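Below: a set of structures, written as C-alpha cells.
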Structure P
Amino acid sequence: MPGFLLRTCLLLAVESGAAALLRDPGTPWIPVLLAVFVAGSAVPHGTDAEFAARFLVATTAVGVARVGATVWEGHGAVASAGLAVLLVLQTGALLRLSVGRRRRPARRRRR
C-alpha cells in the first residue's frame with residue numbers, strides 16, 4: 001500500500017503543478033501536457049503494468065491537469081464533476097496496478 005500512496009501523491013503533485021502553469025494564457029501548453037503524460041506513464045514503474053495500463057494512467061493525468069486548470073479558473077460544477085470522475089478513474093487504475101495480482105510460486109513437478 002505505501003507504493004500506491006507514493007504513486008498517487010507524486011502524480012497529484014505533477015498534475016497540480018501543471019494545472020497551475022496552465023492557468024496562465026501565455027503558457028505553452030504542449031510541453032506542459034507532454035511532461036504530465038511522461039510522468040503519468042512513468043508512475044506505474046515497478047508494477048507489472050503493460051502499455052494499455054500505462055497509457056490509461058498517463059491520459060487521465062493529462063485530463064486531470066487540463067480540467068484542473070479549467071476548474072481552478074472557476075468554470076462551474078460540470079468541470080468539477082469531470083475532474084472528480086477523472087481522479088476516481090486514475091486512483092482506481094493506480095490502486096489496481098499497485099496492488100496487482102499476486103503471483104503464486106511455481107509448483108515443482110514430481111518425478
Structure Q
Amino acid sequence: MELTTAYVVSGITTTTLLLVAAFIATAINYEGGARPKDPARRRTWFWVIAVLNPAIIYLLGYYLFMPEANIMIVKRYVNALSIGTAAGFVGYIALGYILSRIYRTGKIGHWF
C-alpha cells in the first residue's frame with residue numbers, strides 16, 4: 001500500500017506540474033517584431049518546472065506521505081519514492097515532448 005502511494009504522488013505531481021507549465025505557456029503573450037522573445041520564455045519556464053519536478057515529488061512524498069511504520073517498510077517506501085521521482089521526471093519530459101508535437105503551431109509547441 002505504501003509503495004503505491006509513492007507512485008501515485010509521482011503521477012499526480014507530474015501531471016499537475018505539466019498543467020502548470022501549459023498554463024504558463026498560454027499566459028505568455030505573443031510578441032511581434034523580427035526577433036520575438038516569447039518562445040524562449042515559454043521554453044525556459046518548461047525547463048525550470050522540469051528541474052523542480054523531481055524535488056517537489058520527493059519532498060511531497062517524504063514529508064507528507066511518509067508511512068509511520070517499522071524501518072523496513074520505510075526503506076521500501078523511500079526506494080519506491082526514488083523510482084517514482086525518476087519516473088515522474090522522465091514522464092514529464094516525455095509528455096511535454098508529445099504535447100509540443102501535438103500542438104506544434106500553438107504556444108505549447110515552443111517547449112522543444
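Structure above, values below:
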read-out	value
Given 33 for relative contact order in percent (Cα under 8 Å, 6 or more apart), calculated: source structure among P, Q	P
For -27000 (helix-only ellipticity at 222 nm (-39500 (n - 2.57) for each DSSP H run of 4 or more, over all residues; to 500), calculated) the corresponding structure among P, Q	Q
Comparison of P, Q by FRET efficiency 1/(1 + (r/R0)^6) of positions 33 and 73 (r between Cβ atoms, R0 = 30 Å, to 0.05) - largest value held by	P
Top of P, Q by distance in nm of label points 7 Å out along Cα→Cβ at positions 9 and 97, largest first	Q
Distance in nm of label points 7 Å out along Cα→Cβ at positions 25 and 89 from the coordinates reads 2.1; which among P, Q	Q
Answer label among P, Q for the case where percent of Cα pairs over 25 Å apart, calculated from the coordinates, equals 28	P
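Taken together, the values in this text are just the output of simple stated rules run on the coordinates, not laboratory data. The structure presented is a predicted model; accordingly, all values stated were derived computationally and were not measured. Cβ atoms are built from the backbone, for glycine too; each structure is taken alone.
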